[in-house]
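Values quoted throughout were computed directly from the atomic coordinates according to the rules given, and no laboratory measurement underlies them. Predicted model, so just to flag it, every value in this text is computed and none were measured. Cβ atoms are built from the backbone, for glycine too; each structure is taken alone.
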Structure P
Amino acid sequence: MAGCFSFTDFRDQCYRISFLSAGLKSKLMELGDGTTMHCWVPKKVTDKPALLLIHGLGANAMWQWSAQIRPFSVYFNIYVPDLVFFGKSSTTRPERTEMFQAQCVMKMLQNLGVTKFHVVGVSYGGFVAYSLAHMYPDAVQKLVLVASGVCLEEKDLQEGLFKISDLKTAVNILLPQTATNLKTLMKMSFFKAPKMVPSCLLKDFIVKMVIDRREERIELVNHLIAGKKASDLPVIPQETLLIWGEHDQIFPLELGNRLKRHLEDKPELVVFSNAGHAVHLEKANKFNQQLKKFLLASSQN
């Protein structure tokens, strides 16, 4: 009902204040090809290295990186974009691939004068991060993939790797339209999901964060899976870290092991116990320690 209190709007404003207080500002950029990108950028750029944080499906970028902004703003110039069809980012172009998302992010960074950066991608954001690393090897320095099944294959759905075996059901849970499906998504995303969340709050979240541009987001999901074969995935040169929750029900740990093998066992695969898909939120302190250790270490190359 119009005029009623919205917990989602309240939480969104709290995140906004948190980002601003951490030294970031909101910036909306026209890329000149029918695409508009929104990004949280440093209020003042220093000589610190650049760190790009790429979100997954769900709410806008603020909701997904709130636990990392303040700890890492000490060491990095942080850039946190909303991918196309999330937050304030949009396009009139027909492309729906993770490669197109990567092109948009790269053009945005170039407009901001960022030529080299580390990148961390969670879930769907990991697909975009991997594409960035492959397409722009001179720009991407270190890569961190968090619970991101970039090595999945279309046949995995039918062969029982995932808890859900058909794409339509998966989409209805990943992009929920009902409180029941959102509760299911929460149970699948967290090892210890909140048990007593009023349906009115869930419905409010769906209206504010999910329904808008849902059809375009469905197309993004379809492009992740259709025709995918792990053997087609390019091997990237960057020093890479893989982080997974032991009990991930969205992208099972087997996909982390598969990706490690695909990259010739070069990446370290860090697995957090008692954690699910949203490992960067559920184990935020340990996650941040691991991320800091990797990103601040001298490069092996």
Structure Q
Amino acid sequence: MSAVNDTKFKSVIFLLTGLPSHGNAHLWISIPFCFMYVISIVGNSVILFIVKTEPSLHEPMYIFLSMLAVTDLGILITTIPTILGIYLFNSREISLDACLAQLFFIHLLHCIESSLLLLMAFDRFIAIHNPLKYASILTLPRIAKMGLVAVLRAMAIILPLPFLLKRFRYCRANVLSHSYCVHREVMNMACSDITVNIIYGLFTKLLTMGLDMLLIFLSYVMILKTVLNIASYEECLRALNTCVSHLCALLLFYAPDISLTVIQYFGKGSSPLLQIVLGYISLLFAPLMNPIVYSVKSKHLRARIIRMFIK
């Protein structure tokens, strides 16, 4: 009997959920998703190519931007198989191991992106507070070490999640409410005591996004303090204008995720459709818009992009 139960446990299948539709509507829904993926992948790849090939863009701001583009590409690649699989091929099933692998990479990349946004806030503070020593403080080796620390921190915090979920038995309907796997969704499918997972899930949120948001807020408090001490009104506006792109990236990344978290914890009677849409926005909107925002706001980057396409 134990062997039968172990076999059943190892062959757990989850059913993913897409936007509610009927008939051939899934194929029509796939069109905007395909368009979004293509634009996102091309946009982030162009950013990477231009920063790599243009020596004048080998500056801390653009190096951090290229790191952000790599992370966004990772999120896109991680979610493509399940999201497009549902709408193009009506493939809703995913095994336990594949689900755990996907949620690990989704949470890992989200944690890394949060860390990168914090590093970019630090970059803006140094550029405004001490512009003369900007290049000497943020050297290439130091930037590489900062990026490595961000990856190692994410690995150390997120790695236990799949192992904590692997030990559970799943005997419910196993229908997830999103088109991809996340820790909270899989955890709620378990037939065991999930107290440890709830506590650790909250711990990861506070230690990653919570701490990062606090440090980003403090960085901008110091940026505002520095800017307000600038005598010239034009110079003050010029300094603040260099932060607009980063502020947009912060809004695109944190606002949907915070909204989804609040709804999941406190909006018990909220519409499932709203949670699905917010889930898509929290994963796919930032990788889509980040290249567009930085290309529009950065004069040097925009000039290189126009020159590349004109050639």
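Using distance in nm of label points 7 Å out along Cα→Cβ at positions 29 and 109 as the calculated read-out, with 2.1 as its value, let me know the right label among P, Q.
It traces back to Q.
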From the coordinates of one of P, Q, Rg/Rh (Cα atoms, Kirkwood Rh), for residues 13-92 alone came out at 1.16; that one is structure Q
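Just checking, which of P, Q has the largest value of Rg/Rh (Cα atoms, Kirkwood Rh)?
Largest one: structure Q.
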Read-out helix-only ellipticity at 222 nm (-39500 (n - 2.57) for each DSSP H run of 4 or more, over all residues; to 500), computed value -12000, structure in P, Q:
P
Computing distance in nm of label points 7 Å out along Cα→Cβ at positions 61 and 237 gives 1.8 for which of P, Q?
Q
A value of 1.3 was derived for distance in nm of label points 7 Å out along Cα→Cβ at positions 189 and 221; which structure in P, Q was it taken from?
P
If relative contact order in percent (Cα under 8 Å, 6 or more apart) comes out at 25 when worked out from the coordinates, which of P, Q was used?
Q
